[in-house]
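Take a look at these structures.
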Structure 1
Amino acid sequence: MKTGYLDCFSGISGDMLLGAFLDAGWDKMELEELPRLLGFGDIDISTERVTRGGISAVLVNVNCSSMPQAHRRLSDLCRIVVSSALDADLKEQAVFAFEMLAEAEARVHSISKDEVHFHETGGIDAIIDVTGCLWAKSSLGLEKIVCSPLPLSRGLVQCEHGVLPLPAPAVLELLSGKEVYFVDEDRELVTPTGALMAIVLSDAWAELPRFEVESTGYGAGSMKLGSRPNLLRLIMGNGQDPSIQSDEVMEIRTVIDDMNPEYAGYFLQSVFAKRALDAWISPLIMKKNRPGFEICVIARPEDYRDLSRFILSCTTTSGLRIRRAARLLAPRHEIYVKTRWGVVRAKAILRPGGKREVVPEFEACRIVAEKHDVSIRDVYVEVLTNGEAGLCKGRENGRKFF
């Protein structure tokens with residue numbers, strides 16, 4: 001399986017990602033063709049070879065000074081994409097991407113997505129960034145992209161809305177549920193377009209997966225950073241595509257017979273906030289016929305010490321049993337299913353034998369059901385129906401939007 005890894009040690013933006021794709025082998029002529037296909041006329045896209053921290057990289061600049069930069073709504077962006085000469089699958093993915101961005105902006109401003117005015121993210125350069133990155137992934141034949149945890153900076157940024165705190169509010173909305181960390185920088189490291197592309201293109205968020213490295217591309221940002229070279233690295237290679245994947249986890253277990261059972265629900269809620277992969281509590285009859293329960297927490301190897309300290313500090317147990325366990329996994333990745341209530345997140349799971357299955361995400365369905373005052377069962381059914389239909393239709397091209 002041809003795999004790409006987005007190594008975002010200095011964040012991510014749309015132009016940095018375009019540069020990384022070009023440096024990794026994407027045909028520059030396709031990028032230069034984009035303005036004409038989108039109906040933008042004579043837009044100048046320049047690329048140059050630059051050095052950041054002694055590393056050679058590609059810097060992309062989309063010069064839109066000859067065209068007015070209108071404040072577009074979602075309907076305007078969709079009309080541009082749908083009326084373009086782009087491939088049908090690329091159009092569909094771009095429309096979904098802009099819908100996701102509109103929903104994030106709508107949550108920030110407490111308005112409907114159709115009322116959102118796109119400022120920076122609705123500009124011609126942003127439209128080219130989004131469609132160009134989608135085209136590059138397809139053109140390079142990348143079947144899977146994994147994104148590293150994203151570094152976020154603190155400070156202030158000037159935009160059309162005025163002065164906003166970093167990370168930009170829309171960035172945080174887009175990255176809900178994704179792993180991030182803060183670094184000592186006061187410049188914007190993750191732009192809204194960059195966050196959007198990380199979500200749209202990536203099938204997983206993790207550290208560097210195991211695969212055979214074939215090529216590396218570097219995309220450069222224009223700002224000078226104080227603590228790191230302003231680069232985005234794309235590592236491409238061939239990974240194994242077994243029907244079952246494997247990794248290792250840590251099991252943390254303890255039995256308790258002297259803790260108030262009322263605390264159990266709070267404990268489970270809290271342990272997930274501490275990065276537990278899974279956790280459960282099972283009732284037991286213990287020595288002296290005393291009722292009790294067993295706690296089991298599944299953790300990543302790098303997290304089990306923190307979770308162990310948490311269990312020892314917030315329960316009445318005085319000891320834990322810990323063991324390393326092998327785990328077998330059916331390959332899965334996030335998909336986004338279009339419903340009458342908007343785009344809903346789900347999982348696509350590959351079962352042994354090649355069968356693909358859609359599994360709705362409960363929390364995503366719950367939020368939609370509460371927001372629109374509908375039955376969560378109705379949301380589940382529509383996600384399953386539309387997702388399965390889209391999965392069958394898009395099986396050959398690896399689509400994640402249905």
Structure 2
Amino acid sequence: MFSFCKVIRPPEKTGDHDQDLYHNNIYWLRFLSVFRSLFFIIPVWVSMELRYISLTEIALTEMVILGSSLLLELPTGALADLIGRKKSIAIAFFVYAATYTLFAFANSFWWFLVAGLGFGLADALLSGALEALVFDTLKQSGREEEFTEINNRNQLIFNYSIVFAIVVGGLLFAYSYHLPSLLTALSFTIAGFISTRFIEPDIDSEKFTLHNYLLQTRLGFRELWKNHQARDISLFYILVGALTWPIVISFKNFALVDLGVSEKNMGFIFAILSLAAVQLLHVLIRKKIFKNLRVVFLLPAILLSVFLPLSYFYNVPVIIAIIFVVFLSSSMRWNVLGKLSNQCYSSKNRATAISSLSMLISLIYLGSLGVFALLNHYSSDAIRSILLIMSACSVIFLLPIAFKLQSKYHGGALEKYD
């Protein structure tokens with residue numbers, strides 16, 4: 001459990017710039033974790049869109065979100081490295097707020113597509129920038145080893161807050177179609193103002209020019225593959241993300257709506273599973289089991305390879321079990337694998353490199369939505385089929401790579417780069 005009351009006092013300046021940076025940013029990060037988590041719309045967004053468009057059109061709208069985010073991932077990551085993470089983060093939340101307001105009143109396929117473009121832009125602006133700000137804050141203050149613990153603690157705050165939002169959103173939808181989306185917009189507006197309270201870490205920034213912009217984009221992408229270690233960690237991170245993120249964002253909702261679960265019940269299901277997953281991960285991190293790199297690589301690969309194939313049976317209990325495992329594995333990607341990947345990248349290119357990871361995951365996610373849309377056009381069993389395809393990818397690709405990496409890296413710590 002975490003204690004939010006321990007951080008209600010604002011940080012006092014000590015005269016030590018690096019420590020003031022640490023206390024200020026970690027303090028405001030906890031408040032940001034609350035307001036950026038209030039997705040009142042989570043259990044109802046599919047039902048909102050189904051009032052006006054088909055499930056295939058919903059998948060196409062999600063492809064627009066991913067496609068626009070994909071096109072903007074590297075440019076916005078480079079922008080964050082050049083103009084600062086703080087500005088990129090604040091702009092992202094204000095764009096989210098405007099888009100959720102539009103989404104609340106969208107009533108046609110074309111308006112949902114416009115909202116999708118807004119979500120894609122906001123996703124790209126936030127992706128990489130927040131994680132890079134946190135890691136560089138810790139690095140500059142000499143507390144780099146706290147990354148996993150701080151990330152997990154803030155994810156606990158995030159998940160306790162999202163539990164509240166998901167339950168409330170599911171209940172409110174029965175009384176007001178617009179309220180879940182409008183409350184989400186309000187929460188993200190507050191998150192935008194909180195973001196302006198961060199202090200920008202000292203990084204090797206350069207003056208923004210078109211030449212530097214294009215160079216930064218190229219250098220950030222190369223960062224993923226600059227040596228064998230960076231390549232191995234990046235590839236594993238991408239695979240775990242590609243097999244979990246589509247379910248976390250889209251396919252879990254598609255499946256439960258298809259199986260007849262109500263919005264109110266989905267709110268309770270998602271809230272309980274999310275909270276249970278992050279609480280379990282918190283316990284595992286506190287017990288330091290991820291100090292062993294074998295566990296880091298094998299645990300998500302084995303869990304996904306065992307549980308995803310259960311989608312063959314496709315019923316509510318099975319899907320609930322799969323969602324829990326996916327939530328847990330996805331949390332591991334952010335909190336455990338995220339630390340390893342950050343250690344592989346240099347500070348100057350970190351936001352761009354993280355955006356590159358997100359871009360590649362989004363590319364695979366985009367492909368999975370395209371396959372789903374095609375299957376759904378010709379079959380009534382599309383959701384089960386796409387989950388089985390993902391399970392096959394886990395067994396054929398992720399699991400063998402996990403065994404290879406645990407054998408390669410279990411003997412020592414990873415190299416770190418400045």
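Of note:
- Relative contact order in percent (Cα under 8 Å, 6 or more apart) - highest-scoring structure of 1, 2: 2
- Here the criterion is distance in nm of label points 7 Å out along Cα→Cβ at positions 127 and 335, and among 1, 2 the highest value is seen for 1.
- Source structure (of 1, 2) for FRET efficiency 1/(1 + (r/R0)^6) of positions 47 and 319 (r between Cβ atoms, R0 = 25 Å, to 0.05), computed value 0.00: 1
- For helix-only ellipticity at 222 nm (-39500 (n - 2.57) for each DSSP H run of 4 or more, over all residues; to 500) computed as -10500, the structure of 1, 2 it came from: 1
- Kirkwood radius over Cα pairs in Å from the coordinates reads 23.1; which among 1, 2: 1
- Set 1, 2, criterion distance in nm of label points 7 Å out along Cα→Cβ at positions 95 and 271: the highest-scoring structure is 1.
Readers should treat all values here as calculations from the given coordinates under stated rules, not as data from a laboratory. Bear in mind the structure is a predicted one, so any value in this text is a computation, not a measurement. Cβ atoms are built from the backbone, for glycine too; each structure is taken alone.
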